[in-house]
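Bear in mind that the values in this text are calculations on the coordinates, not laboratory data. Bear in mind that the values here come from a model prediction, so they are computed numbers and not experimental data. Cβ atoms are built from the backbone, for glycine too; each structure is taken alone.
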Structure I
Amino acid sequence: MVEIRMEYQGDLRVRATHAPSGAELCTDAPVDNQGRGESFSPTDLVATALGTCILTVMGIYAARHEIDLRGTSVKVGKIMSATPPRRIARLEFSLECPADPGTRHTQALELAAQACPVHQSLNPDIEKPMRFVWGERVSVLD
């Protein structure tokens, strides 16, 4: 078990501390939900967790197969539902890798991305389209 401690700071801000490392981060409610939008919102952290988890799991595969993924970047666009209840409706994922590691590896890396623990933990009602750019080649998964 990993413990994360959170403390309400007032004005819709929360400080979270990762107990094992002592690392801290703060969240703020978004402007469209009564906040100031001065930091990540809790739902922004869900989008961040998806992107970082995907890169981490892909990095594990890449290390095992001596593939250099340095410079690979991810963007996740978060779209909230337009109707109640307020929730994440869609997370649009886009990955750009400077070099194409070859079809066999790109397919395995894309499967690893879909199998990351955060992706698997998200509610199936959340749309999670994925776009991969491998050098000059593009693939899209829904």
Structure II
Amino acid sequence: MNIKIIEDKEALKVTIECIRADEQISRLEAHIELFDYKIQAKRKGEACLVKAADVLYFEAVDNRTFLYTQAEVMEIKQRLYELELVLSHGDFIRISKSQIVNIQKISSLRPEINRTILLTMCNEEQLFVSRKYVKAFRKQLSI
């Protein structure tokens, strides 16, 4: 792999040159596109922007959607299906009907007897990949 950085005063440009655009190239493209993606959230009644890379997971509860970071929980306007469309090509994957997780923030995973997977996040919080989503989760992580 060759990586070349050329400074340009006009704008940030990324060019990927490859023999064949395979799944790894598609994932790299998605990472680059989401590199600076920000999500509008509410913190104590005020609007703020949160980098997608800082999000541990999203959760839907009682027709409201929340994003969880290492230190905070904030409400957002988007529904999970909207987030899934935007973020699913990168490091985010649906793990249940009500949760989307950032796979870069998972510290460990353990298969359970009931065919679910227990995830331990970098903040020690534990989440379950429901049986319906286990196959897609394993495929995304290549396990």
Structure III
Amino acid sequence: MSYIFTVSETDEDVWEPALAIGQLFMGGVNALSSLIMEMPSGLHDVSGDWVKIDADLYGAFVNAVLKERGVVTHPELVMLMDGLLPLMVMLADKVGVEITAATLPERVCLEWARDKDRVLQGHAWDNLDGTVTVWKSGVVR
């Protein structure tokens, strides 16, 4: 059994993860949407295993999350957001939504999210002085 993510405007199915993966992803996105970002995600749960995607709202949400992620320095929030961001960006790319990075930290995060080897690279965040820190295996560089 799987979750189905469908673009509202075209009825195109763009992602079909296993049911538990879809549920975990939607739980994280819903929490991020309501508790952290306080904005709609553009993902509408139709039936518990089927999600309709409003491309415009979803694009705005992912871009806002990327912007927020570019300034977050709290280590646990960084790790939680980094668990969702790669899947959010992957889904945005499948939908055809443009994700833009305006700052160096945002560019680093976006490149990391799109990198298939990202698990090996650790987490990155802005030091608020124009530099970016990469944390990997307990070592800050």
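Ranked on distance in nm of label points 7 Å out along Cα→Cβ at positions 23 and 39, which label among I, II, III comes first with the largest value? Answer by largest value of distance in nm of label points 7 Å out along Cα→Cβ at positions 23 and 39: III.
Using mean count of other Cβ atoms within 10 Å over residues 15-22 as the calculated read-out, with 11.6 as its value, let me know the right label among I, II, III. Derived from I, not from the others. Using the calculated result -9000 for helix-only ellipticity at 222 nm (-39500 (n - 2.57) for each DSSP H run of 4 or more, over all residues; to 500), pick out the matching structure from I, II, III. Answer for the origin of the read-out: I. Thinking only about mean count of other Cβ atoms within 10 Å over residues 47-54, which of I, II, III has the largest value? Largest one: structure I.
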